[in-house]
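Derivation of every value follows stated rules applied to the coordinates shown; laboratory data play no part. Computed from a prediction, not measured in an experiment: that's the story for all the values here.
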Structure P
Amino acid sequence: MPGVLDREGVELRVLRELVQLRGKRVLELGAGDGRLTFGYAREAASVLAVDPDPETVAAAREALPRRLARTVELRVARAEELDEPPAAFDLAFFSWSL
């Protein structure tokens, strides 16, 4: 998994405690190399993971597990550049993006 910073899985555990991900259409802003994305995406219906840094998105694309290829779309973009209407997502979040 790319850049493992949360070896104990605290971020994913807290995310799952706070939000029901199963079947949700998720927008993740500041997805970076996909570290968090790949941890929760198997539960979601779909994930649009965006980040403005082309290098980190390229790293995420290289690391994208094959089983998530139909669920996760990785895109180089800033939040304000997205054309999708808010109703296209059930949930939006960002982590480590400030």
Structure Q
Amino acid sequence: MKKALKSKLITRLKIIEGQVRGLQGMVNKNKYCVNIITQANAVKKALSSFENEMLKNHLSTHVVEQMKSGQRSKAVAEVLKVYKLSKKINLIL
């Protein structure tokens, strides 16, 4: 992973961490349920954005290198693994 991307993703995770702490505070203070749900939705969107960046990095580095080095079946397996994982996540949501 490139250093700049890693830094960007770490920053994004710190923001998400703060959002989750905010959610905990809202629950502890018995805030209005709709407001808590709204904040939880923002956390899910932030995690989804993080996941998209990780996927983009994986496909543009590891999978591309596998294809270039003649490991086509391994590259296809990697793409399918990520695809199946994303489907599992969507089923849970």
Structure R
Amino acid sequence: MQNRNKVIDDISDMFTNAIGVAQGAKDEAGTAMKSWVDRWMADRDFVSREEFDAVRAMAQKAREENEALKARLDALEGVAKKKIAPKKAAVRKG
């Protein structure tokens, strides 16, 4: 009976070790895959979410500034046209 328990203990130890080795291989494969994906993404010049959000905020600010400058320019052109129109009319009469 003692021998049978020793065989069962040895088989149990062998399976426990095999499971440990399998777990280690899984962890190593996961780490290797993550490293490969990180390198692949770095080679593709992808940007992080933070960088994307920062550039998007800058673009939005630039659009808003452009719209404000366009409105200001339109207002100045309107004033200039009002000042030029009476002078042209006076030149035509004279």
Using helix-only ellipticity at 222 nm (-39500 (n - 2.57) for each DSSP H run of 4 or more, over all residues; to 500) as the calculated read-out, with -34500 as its value, let me know the right label among P, Q, R.
R
Taking P(r) over Cα pairs in 5 Å bins from 0, in percent, for residues 44-83 alone from the coordinates of each of P, Q, R, which one would give 5, 22, 13, 14, 11, 9, 9, 6, 5, 4, 2, 0?
R
Identify which of structures P, Q, R gives the largest calculated value of Cα Rg over 2.2 N^0.38 Å.
R
